[in-house]
Structure 1
Amino acid sequence: MLSSGQCIELENQYGAKNYKPLDVVLTKGYGIWVEDVEGKKYMDFLAAYSAVNQGHCHPRLVKVMKEQGARLALTSRAFRNDQLPLFARELCEMTGYEKMLPMNSGAEAVETAIKAARKWGYKIKGVEDGKSEIIVCEGNFHGRTTTIISFSSDDQYKDGFGPFTPGFRLLPYGDLEALEKAVNKNTVAFLVEPVQGESGVVVPPANYLKQAAEICRANNVLLVADEIQSGLGRTGKLFAYEHDGVKPDMVIIGKALSGGMYPVSAVVASAEILGVFNPGDHGSTYGGNPLACAIAREALKIIANEDLVQKSAELGAYLMQKLQALKSPYVDFYRGKGLWIGIVLKKDAGGARRFCEALQANGILAKETHENVIRLAPPLIITRDEIDLALDKIRTVLQQ
């Protein structure tokens, strides 16, 4: 087996440098734990950006993946398979929506929602062709496609990739007055993260989503919630929008939908909204394949069977309480919901990267975002004892 240094050297030589990962080379994972090629163990406090809410290599997911993979993996949507109908029913019953459309990556699901919203605007709302607008928020992260980066407020995501897709209006996150003023006859949707993940686990003001939903309803505008990172238990609710007691018109789901075993995403909505698609309008060779559907079905069952939503709520509150009692000269404040917490460092702390490297040296893997925020997002199967162990290590780093 290659050493960590040899793996890093090969990746630097042959791989495009579109990421700057921590210099740890992982080879094994189980539950909240991962091991590097030298056998050192770490607690995973990123959970693959919430994709492994169920924990690494959950035995039930491994079993289903092996069984379905040996039986039938891919048919394309040219033919039907016996797993998609069951996945569609179970996802709709779990979420309370009438229809679903399966895709693979989160970005594909966001693109699906954008296309659905635009076509709904033209065919149902009656917006003049080519005039539709979708309102989005500053600090958003919805993916990396050319269309999606077109409405990013992060200059790096756009640098060198123009020309950009028109039809989007960017507003401050959490600003209801700006939303109300921006809505017009051509507005077809408001696309929003109930909690902004890549911006540093930014939680909007209380009832923001509820009042945004009222503005959308009053103007016949679709409320579209991107729950790719925040959904499926991460914030202590099945979906983060539930904290405000609303039901969006469309919800985008991904990451933990497969428990980290395979790329699976989906959009759920009403029959009216997803009914705008006709055969040939939109699709994917791999979207809805039997392997993906079988894995996703089991991933959803694990969330329910193991009470992961409730665990996230209870242990998230416990973790936040303990962190807030932790005094550090480097920390400005803590924010988050459930098992999704951002440690916001002071400007003179020297940036979050060096703290993540120090956490790595102490056996915890976390990732910085927006220079001064450390994200904590362990798998939802974590125990209180494991949180206590992690807190000892976090305390060491933040206080030394």
Structure 2
Amino acid sequence: MSFDALWAELEPVGRAPSGGYRRFAWTREDLTLRSWFASAAAARGLDLSVDRAGNQWAWWGPPSVPGVVAGSHLDSVPDGGAFDGPLGVVSAFCAISALQSSGFVPSRPIGVVNFADEEGARFGVACAGSRLLTGALPAERALALRDSDGVTMADALRAAGRAAPAADPEAVRRVGVFVELHVEQGRGLIDLGASIGVGTAIWPHGRWRVDLVGEANHAGTTRLADRRDPMLDYARLVLAARDAAERHGGVATCGKVRVEPNGVNAIPSRVTAWVDARAPSAEAVRRVIASLGAPTTEESWTDETVFDAALRARLTAVLDNPPQLSTGAGHDAGILAATGVPSTMLFVRNPTGVSHSPAEFAERDDCLAGVEALTAVLQDLAR
């Protein structure tokens, strides 16, 4: 099946009125995507397995270990774009189809992976599937996480017919090399005039919760001098995060907020906000958070990831020296790299430079160039 046909199968799943996607972990849409992954694996004669953390794997070739793995994730942020994650999974299946059609016989197994809950859009922890897999996220903590409706991950897994997750060292040992193809989520390749790039590193980044407490009261009868309005503290937090990021050479975003009781004519009693902060160094990120002037609770943290130098050199040789670039976006490749799995990324140009938005895009010719590049890389690594 061609790239266009595979892409068309995914296109309607979880489509939102905004034109973006709502594909959250362990929902009906997510289960539809998992079923699609299983069907794509079966169509290519691949062996399907699910690890103890809930990630899906499709394997081709000899049963020896370790193997060469490509893939990404299928879930999305709220109203996210079509390409973030699915492009890597579709491209991996297309690369295997191309290798099979050419008569290539791998001497190492080649795998495709769909990591669960990469975005963390529902339960708040990014790369949850790969973190659970490697033990970076303890299962007991993950099970207690709650979504915006108060549903725990434990409840969501039960509703989806899944067992409680656990680390799976055996599944990790099957991965000898991981190459994650991903749409670029910025303007690096636009500025470089290239359709494909090789990833060098991921900035350190984290997410923090800030609880701001006030006093509920009437919006029309409470004098300004008598108010304890936590929305004012939230406004100061947003401005402080922007200012601190500028001063320390990073980025910071207050992209999620929960207001209680959330009435238009009521002064809030509590505001819960989340801050996402990233920078070229861990020290800079910590300085941003320390500058906020509010108590914070760290919900996730990822150190800087420098991708395997030897693997990057091999990719650049195979692909005739494409540009190399780092990213401020987190990825499952970074979680596996931190565990010791040789990993890197292939980026496909995004002409809008926009991601986590319906405006996210990749030209068809660039997508096909990505498939061609990934096919060459897999062939080289599995020969």
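All of the numbers you see were taken from the coordinates with simple rules; none came from a lab. Predicted model, so just to flag it, every value in this text is computed and none were measured. Cβ atoms are built from the backbone, for glycine too; each structure is taken alone.
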>> Taking distance in nm of label points 7 Å out along Cα→Cβ at positions 185 and 313 as the criterion, which structure among 1, 2 has the greatest value?
In response: 1
> With distance in nm of label points 7 Å out along Cα→Cβ at positions 1 and 113 derived from the coordinates and found to be 3.9, which of 1, 2 does the value describe?
Replying inline: 1
> Thinking of 1, 2, which structure, once volume of the Cα convex hull per residue in Å³ is computed, gives back 151?
Replying inline: 1
> To which of 1, 2 does the computed value 33 (percent of Cα pairs over 22 Å apart, for residues 65-136 alone) belong?
Replying inline: 2
>> Comparing 1, 2, where is percent of Cα pairs over 21 Å apart, for residues 105-264 alone highest?
In response: 2
> Out of 1, 2, which structure matches 20.9 when mean count of other Cβ atoms within 10 Å over residues 49-56 is calculated?
Replying inline: 2
> Comparing structures 1, 2 by distance in nm of label points 7 Å out along Cα→Cβ at positions 81 and 233, which one has the largest value?
Replying inline: 2
